[in-house]
1. Could you figure out which one of 1, 2 the value -10000 for helix-only ellipticity at 222 nm (-39500 (n - 2.57) for each DSSP H run of 4 or more, over all residues; to 500) was computed from?
2. Distance in nm of label points 7 Å out along Cα→Cβ at positions 202 and 490 computed as 3.0: which structure among 1, 2?
3. With FRET efficiency 1/(1 + (r/R0)^6) of positions 314 and 338 (r between Cβ atoms, R0 = 30 Å, to 0.05) coming out at 0.05, pick the structure among 1, 2 it was computed from.
4. Supply the structure label, taken from 1, 2, corresponding to volume of the Cα convex hull per residue in Å³ with the calculated value 217.
5. Looking just at Rg/Rh (Cα atoms, Kirkwood Rh), for residues 82-137 alone, which of the labels 1, 2 belongs to the structure with the highest value?
6. Identify the structure, out of 1, 2, from whose coordinates mean count of other Cβ atoms within 10 Å over residues 90-97 was calculated to give 22.0.
Structure 1
Amino acid sequence: MLNNPKSVSTDVNGAKFSIETGRVAKQADGSVMIRHGDTVALVTAVASKKVSDRDFLPLFVEYRERTYAAGKIPGGFFKRESRPADRETLACRGIDRPLRPLFPKHFRSEIQIASHIISADGENNADVMSITGASAAMALSDIPFHHIVSGVRVGLVEGKLVINPTFEQVDDSLLDLVVAGTDDMISMIEGSCEEISESELLDAIDFAHGHIRTLNNLQRELVEMVGAPTKREVPEPAVDEALVARVNEIAGDKMREAVAVVKKHDRQEAVEATKQAAIDELVNSDNEAEVGPVVKSLLKDLEKQSMRRRIIDHGVRADGRGLSDVREIEVEVGVLPRTHGSALFTRGETQSLCVATLGTQQDEQKIDSLEGESWKSFMLHYNFPPFSVGEVGFFRGAGRREIGHGMLAERALEPMVPATEDFPYTIRLVSDIMESNGSSSMASVCGGSLAMMDAGIPIHSPVAGVAMGLVKEGDDVAILTDILGVEDFLGDMDFKVTGTDKGITAFQLDTKIAGLSREIMEQAVTQAREGRMHILAKMNEVISKPREELSAFAPKMATIQIPVSKIGQLIGPGGKNIKKLQEETGANVEVNDEGLVFVSSVDQESGQRCVDLIAGMMAEPEVGKVYNGTVKRITDFGAFVEILPNKEGLLHISELDHHRVKQVTDVIQEGETLEVKVLEVDKNLGRIRLSRKALLAREGS
């Protein structure tokens, strides 16, 4: 028998959730088909038998949506899936981040985790269940991953927390929270919300963790059913205590001095000089191959411990700040002369140049996903050039890190962006990082908020963000506000929180350790709020609300709602009417399927004229109402007068005057403008009867 599948299942949000193995992809080290409703992902895990010479974990994660999953054929010339879309890249990061810290420290074989979405029901999302699938695939393999991890999404719908909400429920939710972790550890959170409180966020995380434990048990049940595999051994390198002592003797005091240097590049130079001096003394041509890598590893550990002990023992950080201090902030707006809105936000050695650009409906981004087509009118793009950290590098397209940081900043600001009906513009923000030493994504949030206010975009409230860190040694805990890059790298947590003065709008957390209790999280979010309020106050000193008027260089936009039944009338045969409007006014006219008409123009006057013409086209003649009409053509029996755009009525010769008129041209001429009154409207035949004499006084009266 070729296939001998085993499966386990449970109920999640009213739909069957199952994990199956043994049916497909059996040559992978581990593989599962994970299913929620009719959404199915094939998740595989393979690790090379050869040990890499890299000094980091070579983990590669791929997430791919097959369009056949939703019964679709890809667009474009080649008719096949191409480079991953942003949502696929973000899903890759979502799988990678909770798993990477949990691998054995010295494991160096290449690992590839791949999730292929092969069925999509349009209701259940495959991204978070791919985290669970990746863990299950590794649990069934010989890959030395000794943890069980699951991922869930939490929504807040009508005041109730919902686990793995459907797409429709997410649309109605005040919260979109993704949480991943083991039984005793939250290793990742990610998401956005609409100004919820810190306590509501913590409650949602606790709610998620309970369901994570349920899915972890489901994975264990499958492993027990199949049989636990024998994991590959990862030998721990032997510790030469004498060499450790010698490294500490030579470099210990100097390293403690080096990590206390305030400026980033000076500190890096001091640390590298200390390391090099120790290497020069301990490593020579005879022992370089054997001793060199060990010494370098010991020096890296010494740097880490020196910085961590300085924080724990003295409450002093690498740049001399206290634990809750925010670096010096400088805020400038309107820094670029011809952009629609611009801001330069500097916090310590991190700096973001943010620019806001306003466009029309034509500038919206089309999103083609398994769930169908949609349009995006607010976007934030983040760029991280190598010069921002004083390095030489290639200028390529956006990588996974840039896409992830940009999406975090976008989620943070989006809840404050006005609805399209109130502000009919497409908004693009670009954050170009000029300098980086700690949380450039949070600088992008602050700079993006400032740039939008500088452009006159009526955001609901300013938004700021701060990155929190953690150093935990036994029972000693230090929570850090506004972390540096080195504190992120050598610390135990990176927790980014954004929001307004009313509540949180987005968050992202990655941890490297267990034991992150609710008490520690409460302290972190409380300290984050204090930091956020401090940053908002600095921003408000420069600009606290959107400018009263849009930039002079931005397109002028207006909207008008018309009945859906009259969209065809507006467009006209072959687009005749809409083209005529654009030619007459110089404005651009677009209409969506709901009858909302977008009018954009260089100046306000031409845009308003176009709106008035559209309003006239949509208006219906009213009996008894007087109109200022134009004589379009004259006949023997009367004249046809246009009283509204494309709406003409008959002014019969008998209705020209109180006395008998021999010829129409004796009273009016073609092209003449005159007032007429509507006597009758025959809606069935589309006829309108007009009168001029009804507005004239009788002779002698």
Structure 2
Amino acid sequence: MKNFFSVVLLLFISNILVSAAEPLVWSVNSRADVLKGDARGVSIDQNGTISLAPKLTEVFKTEQPYIWSSAVDASGNVYLGTGGDGKVFKVDASGKGAMFADLAELNVSALAVGRSGELFAATSPDGKVYRIDASGRADVYFEPKEKYIWSLAVLADGLAVGTGEGGKIFKVRAANASPASSILFDTSENHIISLAVDRQGNLIAGTDSNGIVMRFGADGKPFGLLDSSLREIHEIAVGPDGSVYVLALAASVSAPKPEAEAAAAATTESKTVSVEKPNPAVPETPTKSRYDLSAAKSAVYRVLPDGSVDIIWASPTVIAFSLYAHQSGNGVLIGTADKGRIYNVSNTGSETLVLQTDANQISTIRTDGKSLIATSSNQGNLFKFGPEAVSEGTYDSAVLDAKGTATWGRIWSRSAGNVAIQTRSGNTEKPDETWSSWSAAIADPKGAQVASPKARYFQWRATLKPTASTLSEVNLAFVARNIAPEILSIQVLPTNVGLIANPPVQIDPNIELAGMSSAEFGIPVVVVPPRRAYQRGATSLQWTAEDRNGDKLVYDVMYREVGEADFKPLRTAISENFLSIDGQSLADGRYVFKIVAKDSPSNPAPTALSGEMTTEPIDIDNTPPAVTPGTVSGTRVTFTATDKSSYLVRAEYSINGGDWKPVYADDGISDSPTESYTIDVGTATGEQVVTLRVFDVNRNSGNARQVVKR
């Protein structure tokens, strides 16, 4: 299987390490890659191959923002129900259209052509069902006293009406019938979003908010066909073999809100991509089965005539809005809010992007008996597509983010027929007037040097013309400008805490010698942190660093005493991000340490860069405090303690070698270079030996003893 936005590292014979100086190759060679771009007049098959799409013709503009519903009569006339002015438009077979009826409510949410050729139109909110005759005259046919009317279906013995918020289904047999006499079934659901009639004349209903599909037999009793984990059954289509195709959505989008909002929420894929060196420490997100709908935004089920159920399509990113069952019986067309695209999905789940429009969403897909038609929203237009292909199509790739100014190399492709590649570059994330113009076309699949100027961002365009032209892969070589590494933080551990390297994960040394990454062998890079251990006088530094190019880093540790001008090397070219310094190797004093990160292992000397950070002044103190016995007066013994390099922090005493007990300085706190201490030995008689032990801030200790005789 082709890699997803694969990074191909060009390795030289000299076996240099993978580095920022080494070219990267951005390869767009899979369906996931290609779908991130924009397709204009081209289709994308299940393998990511680009070819010319069915011809898309704009037939009629309603000048309304939304088309909520559509229907086609026996003569090929197309009816369009719009919002939010509640207008119905009629477009004849020649493509000539005009307003057919102007209804009182805001939205024409459902249309159906009756058995006598009359048009039924349902409106919302607080709507009605209108019967519109051939002249466009509209009369109220049924008023269910429900807030919403979502769906209509023509039955052999009446008109089915699906409503909300009460979740009722009515069967209306005559004009102005009462709701009470027309009720077919009062469900426990909130809304009856979709209605359809199967090959046997049974009514099929889809609900919100529990995602139920139910079938009503001749006795009017419902039988559950499907209980989806998604909440809304948005549309139902019946195939020629009796299969029932069901479009389910994770969120309710049928409520009367601007469809553009839903479209914006549905388009979650980024159009900017970046190529980076493989990071095996970050595991790839496993591809989920389409039967796992835990993260799905929409899905299509196929309910077979025997009642078994398949999921033939699901997407965690795309919201589908319309469904059309192929008359061949092999799958469906799906219209989406993802760039106004139409996908073809077979019964086995194979998926092809048929075409992409300029609309925000494809609201409905129908057939007029001769060709396929689609309606869009924002703006509300009618299109016809196919069966002939376009004479020319273009595909614009996603925008590559090189993470810095890059030098572009060659671009080459795998193609057949008449395919030309153009390039452009710029320094804004979205292409605008500041980008370079499209380059001259490159027609040779073997490619050529990119003429676009150095920049951070890059995009290519493919133009396909007839003669069975196809494009399956495009590759771009580039070298990103080296970016200096950064030291992000330095941690200074307490004195006497040493850091010891743990044994690293063993990796075949031949991998590095071959200039390859362990990630290519499925070996994760595990950064093993050092362990801490007691080390007399140690001063330990631990730091974090980052390199935006992913280069291998080495570190120099420098030092100087406060007051000195120049740093001196302490350790150079170490690969670990920590160092334990033997404090006894440095004289007592205050020191500043500097960590220098260098990307020289991954870059030639002229382009290698470094970054650095210094610590705050750190005290190195290896000299213990001096403790001097004082006087003995009765039961009280005095001592004086002094530290030359720092200050005292703690004192404790022991009598006759017993347990150590804390003692405070005479002024109440040990916090100065010199402190006095007084110890009361109690009333015990005989000779007693009192030992005082004093600690400075760097944990050096000194002691003295005093003999008390009573």
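1. Values: 1: -10000; 2: -500.
It traces back to 1.
2. It must be structure 1, since only it matches.
3. Values: 1: 0.05; 2: 1.00.
It was calculated from structure 1.
4. Working: 1: 217; 2: 261.
Of the structures listed, the value fits 1.
5. Numbers: 1: 1.00; 2: 0.96.
By Rg/Rh (Cα atoms, Kirkwood Rh), for residues 82-137 alone, the leading structure of 1, 2 is 1.
6. Values: 1: 22.0; 2: 15.0.
Structure 1 accounts for this read-out.
Just so you know, all these numbers are worked out from the coordinates, no wet-lab data involved. Everything numeric here is computed off the predicted structure, so don't read it as measured data. Cβ atoms are built from the backbone, for glycine too; each structure is taken alone.
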